[in-house]
1. Can you rank I, II by distance in nm of label points 7 Å out along Cα→Cβ at positions 350 and 374 and just name the one with the largest value?
2. Taking distance in nm of label points 7 Å out along Cα→Cβ at positions 30 and 446 for each of I, II, which is largest?
3. Quick check for you: by FRET efficiency 1/(1 + (r/R0)^6) of positions 46 and 62 (r between Cβ atoms, R0 = 25 Å, to 0.05), which of I, II is greatest?
4. Where does the value 23, 55, 21, 1 come from, among I, II, when P(r) over Cα pairs in 20 Å bins from 0, in percent is the thing being computed?
5. Compute mean count of other Cβ atoms within 10 Å over residues 70-77 for each of I, II and report the one that scores greatest.
6. Using FRET efficiency 1/(1 + (r/R0)^6) of positions 54 and 158 (r between Cβ atoms, R0 = 41 Å, to 0.05) as the calculated read-out, with 0.50 as its value, let me know the right label among I, II.
Structure I
Amino acid sequence: MSRLIVVSNRIPGKGPAAGGLAVALRKTLGARDGFWFGWSGSFSDAPSTQARFQTLDGLRIGSIDLTRADHQSYYAGFSNSILWPAFHLRLDLTDIQSQWYGGYRRVNRLFAEAMASHVEPDDIIWVHDYHLIPLATELRRLGLRNRIGFYLHIPFPTPDALNAIPHHEDLLNDLLTYDLVGFQAQRDVAAFNEFIAHEEIYRQAGGTPVEIDLGDTVLEAFPIGSDPDAFARLATSPNAQKMHKRVERSINGRALILGVDRLDYSKGLPQRIQAYEKLLETNASLRRKVHMIQIAPPSRDSIKEYQAISDELDTAVGHLTGRFAEPDWIPLTYVKRAYSQTSLAGLYRLARVGLVTPLRDGMNLVAHEYIGSQRPDDPGVLVLSRFAGAAEIFHDALIVNPFDADETAEALRVALTMPLDERKQRWTSLMDVARLHNVDNWADSYLSRLSGDADRIGPGARAPRKALTAGHVSPNSAPGGTALNP
């Protein structure tokens, strides 16, 4: 079996992996041999092209240091001040500075140069996320003809948003240097197709379209999941039950509405608080009978847009609390720190409503984790944004428009008053889907698809590229994740 090389911005740390993705990739690497490669998390005074290797918890890991200037341009700059907001359709939050693109490509080139001498001819390389879009191009320039796949963990932008990104033509051609590009949702494949169709229309009208070389790259939806059965076990563990009972005592029999998110403007947190306020405003009988917990640890707090969303959320929470709190009841607990998966599993199990309402999201694994943690005999209800990738597969959630506070408030009311039989029916269906799309199946299906193209796109067999035409992308993709049956 070919070795597997996993490449991501950051390498895994010491100790047990915290997230489902890291756990799955560790298992996959353990079965196939190979190594994980990325930035070490450390800085150096000069750029390095020499990879350092270590073994952590049986996993071989290669890494390089970056200079602070390169990291600023590559990570905080081009990746998170341009690509992240544009891919999430927040063009108003993009901060375009011309020097950042050079740093972004330079770091990708450094990754490629540090990896290249450690890659064997039949290795399979799996690159993760928007930080590393140009990596396959850089590896090909160094002569590598391995099968290289890319997986995007965030949404793919609409044509207008894509056109607003500096050097987007180069980035599209970079994506199409990969043999397989995986997306979270069929929506993202459709957005890529839409861009192609838009350029074809532009060409037919006499314009000069973006020259994109499609070649034989396959683009397909591979919905990622968690491990729902592992969360079911975790939710009944002693440490999870400790959190469960502690919070259960504190809310004193009230129904719990739970949100768990990074503090990010894509998560729709101020809108969520407004919807909860609307619920309390229009359903006086529910006051004192519910309590909401919003967990939102800060992320990227050195970027000004993240400081702004933190301030906005503070204001929304303060307004709601001041309006509805009573001496013996506070409607909302807002927590600005992270919790372990074990503690979260206990909270998920306690929550009558899992409130997952991003304004735009790749998949959103909180939805999967919440489903996996429920009690089969008394499950809660998932209220889910239609703009999360998870909405394409979790049809038995209560699907809402997070921009509409009235609609979300009504969904909360329905969830809180839903009969047990309906809750059980919905949860059973959701759990079946979560199992189908579990993280192990996701990794296996993606690598099977990448490996399955070996005869056509194996080492040294890259097909000639051809000009941009509409309708070429994703002949094998379909809604609902048919990628699990490649």
Structure II
Amino acid sequence: MKRIAITALVFMFFLFPVISEGCTTILVGKNATADGSVLHGHNEDMGFTAVGRLWYVPSLSHKQGDKVKVPYVTLDLPAETFAYWASGNAYGTAGLGIASEMQPYDSVLVGMNEFGVTMSCNWMYSKEENLPGKGVRRYAMRQLILERAKTAKDAVKLVGDLIDKHGQADWGGLTYCLADPEEAWIIETTSRNWAARRVKDDEVLVVANRFTIGEKFDIASHGLVSAAVEKGWHDPSSGTFNFRKTYGNPERMASPYDIDRENRAYSLLKDKEGAILPEDLMAVLSDAYEGTSRYHKPINHMEPWEDVTDKLLIPRAIRTSLCQSSTVAHLRGNMPAEAGSVMWYTMNVPGYSGYFPVYAGASSIPEEFQIVNSAYGQNSAWWTTRMLQKITDLDHDLFFSILKGFWEANRAGIRLSAADMEKRALQLLKNGRKEEGIKLLDRFTYSQAKNVLQNTHVFLRKFQDKTGNAPVY
């Protein structure tokens, strides 16, 4: 009987088509935070069918003249590619534009490298035509950022140069959200053009799935304005050039699906500006309008893409069942990047699963998080957390409140332990005992990930006792 229930739950993930993307990103400048750090929060919304994983890639040296093929161009390799943490797609998974054949440079969605450069990406809708199979594919662009950028601005230049030279393949609009321990940037792109701006130090910027850059930007592609004039999208005599109005799909730029999420995030953070903590971003990314008239209990089998929410008249929340992973990067410029840059990570939907810290100086994570095979398996952290989410939603009001309270308390405990560990690690780094300091950061990252996964299994078993629908591990 239980096997039938498990099979039914797994099958439900593959019944519903993918319509559009709905990621939400929050960037916070260092003067808007409580401790002078830069914060970068992101919900990676890929849908039920996009199985995820978390993994580490070490730095690599390359010979002069070495090249690498990425979809769909060949690039020169630098003398060194940097170490990084990545969250993204398991092999053979399905989702938003994922290549079923699994090409190289085709997995990374979100990440942080050894210098504390963090990257996430939001799907956008521009007027510019797509370039199917021509240029640099967006997944490759994300991995290249982590491999090659020492700062967020370096990442902007890298993306801009690649688009200028090769174009951007397969999709006509994307915003890359970037941060390092000193500043944050966004670069908003089409197939052949782009504009970028630095996030102000006292600014909170929320990005959904519509362009945010208007008349003010810091750098841009050389032909940005002239291309728009040539296509009849901009008349120089009509006023100042506006990137969003000129290149954005007008229908998408006014969509409540995006505007509602942006406004909700801004409203939740408004009174905290100048004292924003990583926990504040976690709370926003876990929000589904609870306590308001707009709250709707999650529908167990529903993927809330725009056509679904429009049809059912359900407001698009920030936290939904679409989420593959959620991250909040805490980037502190007053500390070495190994210890000062930490990416708080939760697999699947925030609130159902707990955040744990991944340090830039660490390199170890339990095998359950790294599984490359997307097929259902009891030893997979992704499938374990997804099953917990599905079972929780069978009695959402009761189970979710239990989980949310537990994970918040658990995270508070991790933060206390992390503060003590960081003091010891920093002292070791300061005294020239780098290997010992790195080992301390590594062990802590591994142990906290293991702790969160073990607690996930505990709740899965407890909720099974009440519903009879969860797998017993």
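Bear in mind these aren't lab numbers, they're just calculated from the coordinates by the rules spelled out. Keep in mind the model is a prediction, meaning the values are calculated, not measured. Cβ atoms are built from the backbone, for glycine too; each structure is taken alone.
1. Greatest value across I, II: structure II.
2. When distance in nm of label points 7 Å out along Cα→Cβ at positions 30 and 446 is computed for each of I, II, structure II gives the biggest number.
3. Answer by largest value of FRET efficiency 1/(1 + (r/R0)^6) of positions 46 and 62 (r between Cβ atoms, R0 = 25 Å, to 0.05): I.
4. For P(r) over Cα pairs in 20 Å bins from 0, in percent, the value 23, 55, 21, 1 is produced by structure I.
5. When mean count of other Cβ atoms within 10 Å over residues 70-77 is computed for each of I, II, structure I gives the biggest number.
6. The structure behind it is I.
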